[in-house]
Structure P
Amino acid sequence: MKLSKELLNNLIEITSNSAIACYPYIGKNEKILADKAATDTMRDQLNRLNISGKVVIGEGELDDAPMLYIGEILGNGMGPEIDIAVDPVEGTNFVAKNLPGSMSVLAVAKKGNLLNAPETYMDKIATGKHIPKGSIDIDFTVEKNIQIYSEITNKKNSEITVCILSRPRHKKVIEELKRLNVNIKFITDGDISGALLVTNKKFNVDIFMGIGGGPEGVITAAALDTLNCNFQGRFLFKTKNDIIRAKKMGIEDLNKKYEINDIVKGESIFCATGITSGDLMNGVIRENNKYITETIVAHNKSELVLVKKVI
């Protein structure tokens with residue numbers, strides 16, 4: 001059974017309303033209240049759907065409620081069984097400080113088709129669909145990946161742009177990119193939106209790389225899979241507790257390199273609504289007691305579609 005158009009439209013409505021719920025907190029330095037508002041809205045509206053849903057990527061464990069926690073059951077139990085990945089506010093700091101690029105995110109797939117990822121870091125690399133699968137690899141050096149990309153695209157290093165989180169842990173990678181004369185687009189948060197910049201040439205980002213959140217990696221893979229793009233990831237475990245939690249989730253090979261089809265299988269839907277305006281879409285606009293939202297949507301190897309709503 002295919003994921004329905006009705007479900008897709010419902011998800012757009014939910015991320016739009018979750019983004020709107022954040023609107024009063026934009027620029028108010030209240031990231032916790034913003035996240036709670038979006039989360040409460042998302043939970044309430046998912047629970048109204050004709051689905052038997054389970055959160056496989058959430059904001060924490062049961063003890064962290066009222067977050068949408070891993071393992072939470074959603075929906076009225078009357079419809080298809082689906083896995084749900086949520087990030088009610090990607091970029092809480094962006095909302096709090098009224099900076100570009102925050103968004104409300106949902107991804108779904110049929111039951112058992114989304115990897116259940118632990119709350120740990122993940123090394124990631126992503127490219128657009130114009131790069132043959134398997135060409136770029138997280139096990140290659142930065143120099144080798146840039147060289148391969150250059151050869152495939154006939155671009156000089158000075159014409160290649162890499163998007164990476166601005167973090168101390170990336171110091172060596174950044175130094176190498178500079179040595180290779182590659183352009184760098186730094187982001188301070190929001191590595192889901194950062195990775196999505198590889199999906200279209202208009203964003204002028206060729207490769208996304210670096211270490212970010214593992215759950216965000218799964219959501220990113222779900223988005224890029226619907227767009228037929230490329231993604232690889234490997235979990236990084238810092239503590240014994242990280243390893244214990246991963247094994248409880250069924251992850252036995254702690255060094256496994258995950259290809260995109262290991263993370264998301266079969267049909268999936270991804271949608272993200274802008275809270276504050278960024279590269280991908282505009283944020284929430286209030287006009288004459290109505291809210292205008294923009295949502296990017298991808299489904300089943302489609303193009304990235306921008307949907308505007310007035311609510």
Structure Q
Amino acid sequence: MKQLLIIITTFSLLIACGFSNKSSIENSKDTKADGFNDYWYQGKAELTSYKLEQARYGEIHDGTAVLVFVTEDFSKKKQVKLDYPSRAGDDAVKVLKLNATRKFNTGIYPYSTMESVFTPVERTKSPKTIKVTASSQEWCGHSFSQLNLSKDSYKAQLNSYFESEGDQEENIPAVLLENELWNLVRINPELLPQGEITILPSLIFQRLKHVELKAIKATAKTIKEGSNSVFILNYPSINRELRITFTTEFPHQINGWEDSYKSGWGASAKILKTKATKMKSILSPYWSKNSVADSYLREELGLDK
């Protein structure tokens with residue numbers, strides 16, 4: 001019986017959220033770094049913590065952010081993580097998944113947001129991000145939005161506690177997504193757009209600003225600053241600028257970002273800058289680090305226990 005329990009426990013860990021079957025890895029034709037597969041398919045996730053200064057209600061609020069990057073086998077049809085990728089055949093696709101979280105307090109009550117982005121690694125075969133989800137929780141209520149790729153469009157759904165938004169479903173063109181830019185940095189920064197583009201702002205920006213889910217015009221460029229590169233995305237129509245700083249050399253770790261836009265309402269609204277500054281980055285199979293004894297890893301990342 002004891003041996004059976006050990007087998008069951010081991011199997012459960014193998015199918016947990018971050019397991020990667022190294023023997024099933026295919027070489028990516030879209031990545032120029034020789035070490036891409038060795039880095040991203042070693043059965044670990046990259047966890048990076050950031051000191052967060054979040055613009056909200058016309059003020060800056062301190063908090064923390066975490067970016068979790070990990071590769072997974074994904075179902076193109078069901079658009080979920082595959083439990084048995086070897087059985088999926090042509091339905092399986094390798095994706096780089098980003099889970100991006102933010103936690104900050106506004107006065108007495110806390111905010112917690114999360115975005116999940118599933119971007120195929122082999123861009124020549126699957127050039128568009130397959131799925132994006134976003135959620136925001138605070139003491140007033142919570143909201144959830146999701147994009148699912150369907151041929152040349154995204155099926156978009158929004159569930160919100162606000163009467164003016166309610167529950168919505170619509171189809172929008174499958175344009176470039178701001179949410180996928182972070183994954184493109186990690187896959188190959190040369191995939192980042194340049195010049196005048198049409199792009200859908202991030203789902204969390206849309207939730208925090210309560211703006212319509214639609215693509216708008218923007219300009220994009222990448223510049224060098226020492227050993228770093230900075231991707232700059234400017235939205236003239238909404239007076240917003242996003243800057244993502246990353247190491248020029250592989251593995252192109254994201255060192256921080258700045259997001260400037262108008263915060264607050266009415267005459268008191270003003271341009272404020274949300275800023276995230278890297279604290280610590282580790283590689284870990286975090287899905288198996290779930291005991292009390294593993295809480296030291298949060299301290300290592302500079303996060304509250």
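Laid out as a table, the results:
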| read-out | value |
| --- | --- |
| Test item: Rg and Dmax of the Cα atoms in Å, for residues 135-294 alone calculated as 17.7, 51, pick one of P, Q | Q |
| Source structure (of P, Q) for distance in nm of label points 7 Å out along Cα→Cβ at positions 103 and 247, computed value 3.7 | P |
| Among P, Q, structure where Cα Rg over 2.2 N^0.38 Å as derived comes to 1.02 | Q |
| Highest-scoring label, criterion being mean count of other Cβ atoms within 10 Å over residues 255-262, among P, Q | Q |
| Comparison of P, Q by relative contact order in percent (Cα under 8 Å, 6 or more apart) - largest value held by | P |
| Parent structure of the calculated result 123, given that volume of the Cα convex hull per residue in Å³, for residues 55-150 alone is the read-out and P, Q the choices | Q |
| Parent structure of the calculated result -3000, given that helix-only ellipticity at 222 nm (-39500 (n - 2.57) for each DSSP H run of 4 or more, over all residues; to 500) is the read-out and P, Q the choices | Q |
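FYI, it's all coordinate maths here, none of it is from the lab. What you see is a predicted model, and the numbers here were worked out from it, not measured in a lab. Cβ atoms are built from the backbone, for glycine too; each structure is taken alone.
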